[in-house]
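Got some structures for you, see below.
What follows draws every value from the coordinates through simple rules; no lab data is involved. Everything quoted here is computed from the prediction, not taken from an experiment.
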Structure I
Amino acid sequence: MSDKKKKPKKPTRQQVFTLLVEVGRKDGDGLPKDSTGGALMIYASGVDEAEAVRETVAILKQADVAPLDVSGYGTLDERLAEGHDISEDERALMQRALDENSVIVAQMTPFFDTDDAP
């Protein structure tokens with residue numbers, strides 16, 4: 001038997017951040033054929049928002065998605081403090097992102113070119 005004691009795990013400093021990622025087109029991106037890009041609502045874990053953004057962008061690039069811009073909306077507590085109404089479904093996805101230390105795409109909205117715009 002080893003005399004080495006197991007070190008207690010440090011409490012996680014991971015938090016979940018809500019991110020809105022604007023994406024362009026790329027072969028194999030999974031967007032509708034006639035769309036010009038899209039927006040992804042994402043819940044991503046990280047020790048800070050910058051890490052959550054870096055991890056999200058890296059994962060999207062691996063998935064053949066072309067991230068163009070990322071807007072951060074903060075943590076659950078920050079969003080609640082700003083008066084956001086957050087459903088139980090959203091909270092469950094946020095908890096899953098935290099539990100799995102992952103990036104969860106909660107919603108995808110494709111963009112389409114509208115020729116009839118003024």
Structure II
Amino acid sequence: MELAILWPVLVAVIFGAVQVATYFTARTVALSAAQLAVSAERRYDATPGAGQERAESYLANSGDWLVDAQVDAPVRSDDEVFVTVRGEALSILPGVTWEIEQTARGTVERFTEAP
């Protein structure tokens with residue numbers, strides 16, 4: 001009798017734990033893609049869009065943790081570059097969506113003169 005009462009609670013806790021794990025994995029995938037994009041985009045004489053291509057390539061090979069992933073075009077100034085990756089975490093619970101947005105920032109490489 002106790003098992004009949006506790007079983008739904010136990011199943012809900014297990015599915016909830018797995019869902020939380022997929023959420024944090026999707027965040028990690030999005031942040032890694034954004035960091036790779038910044039790394040490619042901040043290089044000295046980098047071609048425009050190199051970071052976005054690198055992030056999209058990474059996301060294509062990272063599995064389905066991040067669903068409907070979008071890599072925003074890099075925002076570049078004279079000193080910094082920003083890249084944002086958006087998507088949804090893989091959901092195992094029907095009707096539940098988890099929005100993911102991760103941004104990475106880096107300093108643009110350039111030559112400077114010694115003092």
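Observations
- Which of I, II leads on relative contact order in percent (Cα under 8 Å, 6 or more apart), largest value: I
- If volume of the Cα convex hull per residue in Å³ is computed and equals 161, the structure in I, II: I
- Label whose coordinates, when Cα Rg over 2.2 N^0.38 Å, for residues 46-101 alone is calculated, return 1.34 (choices I, II): II
- Label whose coordinates, when helix-only ellipticity at 222 nm (-39500 (n - 2.57) for each DSSP H run of 4 or more, over all residues; to 500) is calculated, return -8500 (choices I, II): I
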